[in-house]
1. Upon calculation of helix-only ellipticity at 222 nm (-39500 (n - 2.57) for each DSSP H run of 4 or more, over all residues; to 500) from the atomic coordinates, which of the structures 1, 2 produces -6500?
2. Out of 1, 2, which one gives 151 for volume of the Cα convex hull per residue in Å³ as computed from the coordinates?
3. Out of 1, 2, which structure matches 9.8 when mean count of other Cβ atoms within 10 Å over residues 33-40 is calculated?
4. From 1, 2, which structure was semi-axes √(5λ) of the Cα gyration tensor in Å, for residues 185-352 alone = 33, 22, 15 calculated on?
5. Please state which of the structures 1, 2 yields 0.20 when FRET efficiency 1/(1 + (r/R0)^6) of positions 249 and 369 (r between Cβ atoms, R0 = 35 Å, to 0.05) is computed from it.
Structure 1
Amino acid sequence: MSEISTRLIHHPYSPPEGFAAPQPGIHKASTVFFANVAAMRTREWKDKSGYTYGLHGTPTTFLLEERLCTLEGGLQCLLVPSGLAAIANVALALLKTGDEVLIPDNAYGPNKTLAEGELMAWGITHQFYDAMNPADLAQKISAKTRLVWLEAAGSVTLEFPDLREQVRICRQHKVTAALDNTWGAGLAFRPFDLDGDGSGSLAVDISVQALTKYPSGGGDVLMGSIVTREPALHMKIKLTHMRLGLGVAANDTETVLRSLPSIELRYGAQDAAARELALWCQARPEFAQVLHPALPGSPGHEHWRALCRHEAGGAASLFSVLIDARYGSAQVDAFCDALRLFKLGYSWGGPISLVVPYELESMRTAWPAHLARGTLVRFAIGLEAVADLQADLAQALQAMA
């Protein structure tokens, strides 16, 4: 090797074994080397016994997958580029022309629009069911139903369903139950042990998360996960994952790995702050209703109490308010614009508090009977001091008035 470029590329030095540090080593790869042709022909990636190509896993992605299994109580995990990609991966793996998927009317909006767009174009039908009425779910399951999506708490309006009863209904009808567990994050409740006795006798089949939120915690990563416990179901989703070419970047995986050890501390702190601010908002005359699962009287509060831990860490960082109908849309916009610490922006789970006004009429098939009339505004609480956030809300309410 006489040329410097060749000597640099094929340098013989390898670092010694035995290095250990708080953060794991990060492996970046598309190409993976094989020692010989026999290894190339026989190495297996599906069971994580070897590495073949970057899309099929590296030591870095396998490590995050295993830690996420620990977080949620699963046995297998796949990483995808976003929470929505996790939802789409599950749908494309389990549904075909002539099948039907059921989705709660208060689900994450892009899950619904996926069903209304691509899935419908491919001959897959859907129905939206009332998440707060298990009988409605049971009535809508048909011979065509192959997948039921569950969400606790519901998107934006934060109703907490009777998740145990929903899973029992899916079991009775032998239909796959998939949970969007981004809100719970594996901390508020155990999706694969809903009875809480360690038996796993009552469990969802699939739990997906937007790792963008609490596992990342920085508002700087897009990633999702799909966790299962049944090997055949996992492999079905994994093969679709492979055929779609879904992969995540090593640097993003590193960021989530670095944040994961503090997830319980951050989740608990943001939960406690959100509860305190939600209680303060309840006393304000400008708000017709405050929606937060831990507040008595909030839709589904009794189901939340039955399933989730009651100490800090069981109710996430979100709450919504319905601003009294006497305030017009221009006044609500002025309130949001007047906020200084709360930033206008989507997502949640990061260090900065966020606010978004929503047009609820466009997001539901009908105005929910359990909601007061008014304009809905959702808050995502970050890690700022509660007193400062409360003062920010107070001064913005003056601007609205």
Structure 2
Amino acid sequence: MDRPQRVVIVGGGQAGGATAALLRAYGFDGAIVLIGEEPGLPYERPPLSKAWLKGQADADSLLLKPAGFYEEQGIDLLLQRTAVTIDRVARTVGLDDGRMVGYDRLVLATGSRARRIDVHGHDLDNVLYLRDQADAERLKAVLSTGGRIVICGGGYIGLEVAAAARDLGVEVTVIEQQQRLLARVASEPLAAFFLRHHLDHGVDFRLNAQITTFVQEDHKVVGVALATGELLPCDAVVIGIGAVPQDGLAIAAGLECDDGVIVDGSACTSDPCIFAIGDVSRRPVVLYDCSFRFESVPNLIEQAKQVAAAFTGRPAPRPETPWFWSDQYDTKLQIAGMVCRGGALVIRGDEAQNRFAVFHLKGNRLMAVEAVNSPAEFMAGKKIIADCRHVCVDKLGDLDVPMRDMII
């Protein structure tokens, strides 16, 4: 197809901002319009559940680019505006204020939204979620007063909030309906480690637990009632039970969707003039011969590069190994690859010393690595996965054997 002259990006978060910046970095000299629902400039979201809550980050430190960047690069910002329609024939995006914005290429970077909890009392004033800066500021204000919070959900967001809250001296109870933490996204050894780690920091847990209601006074939560009959008093509740893609605009436009907008290896949707990146997209994962919807910064950056390359005629970037990180207390978790069930596990290092890695294997092929305070194992594992190399399984758990000597 012809190179576009006018690109419209719907979504003013990190995915949209990264796409605009990379288009200019790759030499795109046409018009760029960035439409965002929030009032501020594109910013990084990962610190919201960590540094922001502890007062170690502010709005300026989170900015993806300084304020002057967009004017200097000729990127038009339409902030506090919502895209409500896509006319694929006319190639226009309709905004909530009635304006129509034309495009040659459209990039959907609408992200995901917090999954809502279906419990009596879910709409009370101090039932909180964490997806954007406004959410984080409300939660920060609650944590600054001390007291007790209940976190619903034992995934990464819930555990990161728990760590930040404990660092601030807040009493924390985490409720997880599964029998263990991180049930969908991590191995059992890693989940068991983080359970012990949080217990050591004073977090209380209720696993395999069902919430029946949020107990209220004056339209505020004062306790969480469990199916066992237990009542957990609290000053606020934080919901962290996952996220769902904001693909309603794409569905209404007739694009192919399945728990996210389906895209190819260049982030192109079923319409050749519309692309989708980040949390909202379901993309092929070449290294694993599957499709998946990732919710990670590395994924959105990789897809932004795919879009920028496609729009400027550059060669498509090489597929990257999926990766992810989480910071909790003084512990850094780095995951490379896709953690799948059914394969063999090898542990390298000492869990008791908070420094170890869990390797996931299919035969002698490395499929994923979960590295706790182990950057060498993470970096080596990430490269081995990308290169589709096989490893010597018998040596993998031996710390005396360098990672570079694992490759067969």
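Just so you know, all these numbers are worked out from the coordinates, no wet-lab data involved. All of these numbers come straight from a predicted model, not from anything done at the bench. Cβ atoms are built from the backbone, for glycine too; each structure is taken alone.
1. Label of the source structure: 2.
2. Computing volume of the Cα convex hull per residue in Å³ on every structure in 1, 2 gives 151 only for 2.
3. 1
4. Of the options listed, only 1 reproduces it.
5. 1
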